[in-house]
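A short reminder: the numbers here are calculations on the coordinates, not readings from a lab. This is a predicted model, so every value here is computed, not measured. Cβ atoms are built from the backbone, for glycine too; each structure is taken alone.
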Structure P
Amino acid sequence: MLPPGDYTIPVMTYCMKHSGASPDAHLYTLSKLEGSRSQIIRELNLMAPGKFSVEDIQITSWSLQAGLSYEEMTKTSQNIVDIVLLKYKEDLKESYLKTIEKKWNTLSSSTQGIIPDFNKASTQFSENLGEVGIKINEYRKFKNQLNEIGHNYQELSKVIQTSRGSLQSRKGETPWSLILPHIYARFVTDGHFNQIGFLQIKVIRDLQGRKVNSTYDERVLVDIGALIANPNDKDVQPLAFSMFLSSQGVWVIPSLIESPVAAGLVLATIVASKKINWDYFFDLYDYLKDSKSKEIQNEIRNGLQALQEAHDELEKELKEIKIISGKTKNTTTNENNETRQYEKSGGDKELEEDFDKLPGTRIKSPDGTEYKIISNDSKAIKRIKDGDKPSTLEIQPLKDSSKFFHKLRIKVRYR
């Protein structure tokens, strides 16, 4: 959901034909992903990243494009279907070729053999049928390759022709495509399929259209999974996309780490979010903390500063009523952590006294734990000593708080 503005989104690319060319730095236009399995492929590109490798997703995409049934796919592709495409499994019971074969043989029997049986029809005979015949032969060829080679990306991808060093032959600037009213986009790449490219999007404010009451109401849905890079050349591969940052998480793979521009953009998007997802931030931080890129290090500093400010805000109430002070021992073992910890002397008695100082009404949860909703969009939880677990006062943001990610914590332990 994007408000008016300009955006650059790094994406992983997949080729949408299992043969042909994918030259470096080709100029594409953008159009809508179409076809009988387009929704399944869109779902694959949205849901599989983070769970499966680029190579496994690509082979599964090729299998879907070739119309294979679930049973004809490799075990790895079947596993992907079972995990992220389960609701479409029924749609994959019959292959394209099996459907065509049934119709073909019905026609063949009515011609008394003038049109041969499907399995006896030669490649040359099929090619004489034009586009349909060409597709049939492509599907047959990929199915045979998969049967011979198995789930081997290196071998299957050899039929895709890529070219190196073609940047100088680029004839012009990538054109913008109108993908929705008031929304323009283009796909820019210096590489080929299964490499990182960049979607650039312009959302133009609708000055003549409906009036909106807030910035959120002004946002529009841009369905990146439904877009395809159209090469406008029958010999060149169309490309589909996966985002590195989505509701499924952040997709940390070697290609992203090796591209400082792409990694910096993903990190900047996380840090600039209204509600920062610290899990996503630290997933990237672990890989990028030693990066030599100034842009990446700047975004890391911005993120850690935001984390510090969020913790400061969360513990503000504790400092104002002097439950903690500058003299209270900070026992946080990792400053780059979602939990900031303090230690005070005492036990359940001291915990009860501090809990009583906090504003708000005592509320008892079903398990008997007491908590209070306090004034800064957060709640305080009183956790009495339990075996080796010390008495603890825990401050956490409310679920609907716009200021914090829900895993942020302040914990005061009484020992």
Structure Q
Amino acid sequence: MISRTIPAALAAITLGHGALAAQDTVKVGVLHSLSGTMAISETSLRDVLLFTFDEINAAGGVMGKKIEPVVVDGASNWPLFAEKAKQLLDQDKVAVTFGCWTSVSRKSVLPVFEEKKGLLFYPVQYEGEEMSPNIFYTAEAVNQQATPAVDYMLDEGKKKFYLIGSDYVYPQTTNLILLEYLLSKKVPLENIGGGFTKDSSGKIISAGKYTPFGHTDYQQIVAEIKQFAASGDACIINTLNGDTNVPFFKEYAAAGLTAETCPVVSFSVSEDEFRGLPASQLVGQLGCWTYFQSIKSPENAKFIKNFKSWLEKSDVPGIVKEGRVTCSPMVLSYNGVYLWKAAVEKAGSFDVDKVNAALESGLSFNGPGGKVTTQKNRHLTKNVYIGETKADGQFKILKEYEGVVGEPFLKGTYK
């Protein structure tokens, strides 16, 4: 476990010397994979959370208390996430936890937070079909990422959709919703690639091609995609997660596939993942998120500047400082901390029940991706953006959907 309090310099400013007394702090949990296959994505969420805590502490904290982060490593090990959640709630007595990336990690900790009456803020796009009183979802719901992306590809004249993802709940559930959605848009079943699994009654229970976390050999799958895309009107819907995107995109490029011949729209590849991908070979590939670093706004400019300044001064062990970028899961983590702060201050308490009531009352925050507003269904209303990859790993914004209400129980319908 890495336990980190506020920087010594800030403590010196506020107290003169020494550590803050316990009554002057509020413990906050950070639960992310800092090792294993998901570390490529999740380490940046730890970093932005620590930055946000320091930013809030420098402005006076939360109800006069300084945030004291307790950082634990889920290590891309889903049962371990549940153990670490218990530790944060039972031993560290945190007031709130920010964390998880994969849906399987979230589902592993969900019963822990419900049993122990804790509160988790979850910041990463997911499949929906869930609403817990002990989780607040700043994440993109399916109607804030997957279906807008499909709409965009249909508008661009694409008629064939190849579904590929990592073998766990988010890609599987999202692709079943997208199958229903594509069929509702009159896309014939034979134009949906990746394969299907049916139950004994003939009902489709799985759609798409799936590979394990950390999978490295995509030669056969890419060969199948190339054949599927030979007609020239196909695209790939990519829900691969973590570092397995690296060998997939490298094989894709090696096979001669391009954004012109068969574009890929990815739901788990942001600016941060492009730091480890051959971005120059993937120009024109698409992403759909509720934030891009390229957004032009005063709030975003300030966020980027302050985060990079914090990185330069950071004393976090092993933190990467060079070539850093910002991305949607980072901003949804950042937004989550400020929404929690606003809820605590409205409730006048750190009590989870009182904070939840405040969160469900419709709080707003003008974040780097635009205005976000909490909903009674524990999701957010926020803007959605379609972006095209540039050679520098950034995105050119092609389309914006304003004020999309998060709908966790989508059932394939985008409104």
Structure R
Amino acid sequence: MSEQPSSPALQLDLTRQEPIPPAGVDAAVALMASGRLHRYGETGGKASEVSMLEVEFARELGARYCVAMNSCGSTLFVALKSAGVKPGDAVMSNCFTLAPVPGAIAHVGAQPVLIDVTDDYTIDLDDLDAKAAASGARTLLLSHMRGHICDMDRLAQICDRHQVQIIEDCAHTMGAGWAGKPTGTWGRAGCFSLQSYKHANSGEGGLLVTDDEDLAAQAVLYSGSYMLYSSHRAAPSPEVFERWKYLTPNFSLRMSNLAAAIARPQLGAVLADRCRRWNERYAWLAAALVDVPHLRLPQRPADEQYVASSFQFSLVDLPREAVRQFIDGCALQGLHIKWFGADEPAGFTSVWTHWRYFGQAQTLPQAQRVLGGLCDLRLPLVLSHPDCEAMAAVIRACLSSVVARCCA
């Protein structure tokens, strides 16, 4: 191992966020001054911040309905339940995702059928095709993990052939799409995140979009509307709610007015500008790491309209101990990289072998290899071009040192 330097080479905080836009700060302050923080008012009046956020986000995606909740994990659970998933049902999902996705499957009482991962970090469509046929699962909870989008045309064809409904986890793809069609609009419902580090930051929050009126009505009722669902402005007609209001429990998952007030000014032109700047930073870092021995960058097809709010690369043809030494070496230089191959879950990072509450082993031939070398970095918008060059220099130097020791 290399000796620890007297001070880190980098002084970068990859968790640092841009300030909330002034309009969001002003709206939040005005809301606090009014005291009207609850998401519903019983006496009418003007539309709530939450209901206006739903209208604006639905319009942005071209969706008919939107339901705002307290987290993306809540929207995933409610989307599955509103789509008719029952306890004991089989639900397919990526093995490469984060804990709220399997958590939503467990929350609804379903049984996971995990699908393998490709070298480019997307769901393995051949494995999906085979497991859709073998498992009898009629639901796919598709995670666009870390913003990597598979061939959605082929995925849709596979799901149509097997009569599988799609629920999209778009926590990392707000503003992204495939061949001109936004993520979140390919299946029965799409679920987006407003958590810090995501594309719009309200601290925490989730947005469910759908064109299905029955799914939308159930989602509104599950979210905690009581009998105030008529105050939702991106929701179905009262006649649809009549079909569900006596059958749907209240889970109290609705977004707060304060979170919505902070989020609303971050859509539209602000979101589009952020998407452009994130991809600019991704390109800077990718260009600085091209052709580095033992380092592989994912291949991204022309139809993938990604928004790269984070950066992933794989270390290949190296022993496991070398990968661990690389991670440790970068940390000593002030660059903290998440590693999906670690034995124990850490921070936000875990993998399918850590989700023991499933109670069943699953065969995923590629996942051990792909995730074993997968390295993950946040790309905050505060990073400059020189910052990205400095990060790449640390990665190149630490990897070169490790390779020299282990492969000499």
- request: Could you tell me which structure in P, Q, R was used to calculate FRET efficiency 1/(1 + (r/R0)^6) of positions 116 and 332 (r between Cβ atoms, R0 = 41 Å, to 0.05) as 0.00?
  value: P
field: For Rg and Dmax of the Cα atoms in Å computed as 28.2, 97, the structure of P, Q, R it came from
entry: P
